[in-house]
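Right after this note come the structures.
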Structure I
Amino acid sequence: MEKTATDKSLCVVLCTAPSHEVAVSIANTLVEEHLAACATIIGNATSIYRWQGEKIMEQEVQLILKTCANIVTQLQQRFTSLHPFSVPEFFAIPITEAYGPYADWISGEVKQ
């Protein structure tokens, strides 16, 4: 059995987009620019939140980005430049353990 990698500084980034088309466009750019090794797009999420004093419920698309921790700031800057919202969701979550070959693949795909 393959060992898991805990020495790699990897992150999963959770973010949303207002539509599938916007999510695909953002994901393609981030992967092409080697800021994310992979972008998973999950459709039909319902978000309920307050914005500027008003409660809002709308359909969004969830993006899950796999990347390295040392470029999260760069990824965030590029993501927010591509996103149509003035305050888009962006959470970077550190990975404490990952399957070794997958972690190696992420590290190899993301510019360091």
Structure II
Amino acid sequence: MDCPKCGSKHHTKDGIVHGRQRYLCKDCRYHYTVVQRSNVKSAETHRLAQKMYLEGIGFRGVGRVLDISYGTVFQWIKKAGKAASPIPKTIIDLLRNIKFVIMLVF
């Protein structure tokens, strides 16, 4: 919990505001509060959700098993899909050639 103004790690507690702990930076004397996000899921949960989806379990099924919203699962999968690198065109052509050869054999 670094100071948002100067980035210092030196701080003291300085009261409570609207139910949240208030801090005072010892270096720049800036007052700030930190909102704790208790609903943040771990990276392992992200990986498990992606793995389950790739194994054929739907968004709702993954959500029920992991006890998270299926909308959250959908967002994670969508984000992972955008981050994935596209398949190179040479590999796609190679797979088409293999498929053509298999069709000729059978």
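Every number in this text was worked out from the coordinates using simple rules, so none of it is lab data. This one's a predicted model, so the numbers in the text were calculated from it and none came from an experiment. Cβ atoms are built from the backbone, for glycine too; each structure is taken alone.
Tabulated values for the structure
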{"read-out": "Distance in nm of label points 7 Å out along Cα→Cβ at positions 54 and 94 derived as 4.0 - corresponding label from I, II", "value": "I"}
{"read-out": "Highest-scoring label, criterion being Cα Rg over 2.2 N^0.38 Å, among I, II", "value": "II"}
{"read-out": "Ranking I, II by relative contact order in percent (Cα under 8 Å, 6 or more apart), the structure that comes out highest", "value": "I"}
{"read-out": "FRET efficiency 1/(1 + (r/R0)^6) of positions 14 and 62 (r between Cβ atoms, R0 = 30 Å, to 0.05) - highest-scoring structure of I, II", "value": "I"}
{"read-out": "Structure from which -15000 was derived, helix-only ellipticity at 222 nm (-39500 (n - 2.57) for each DSSP H run of 4 or more, over all residues; to 500), options I, II", "value": "II"}
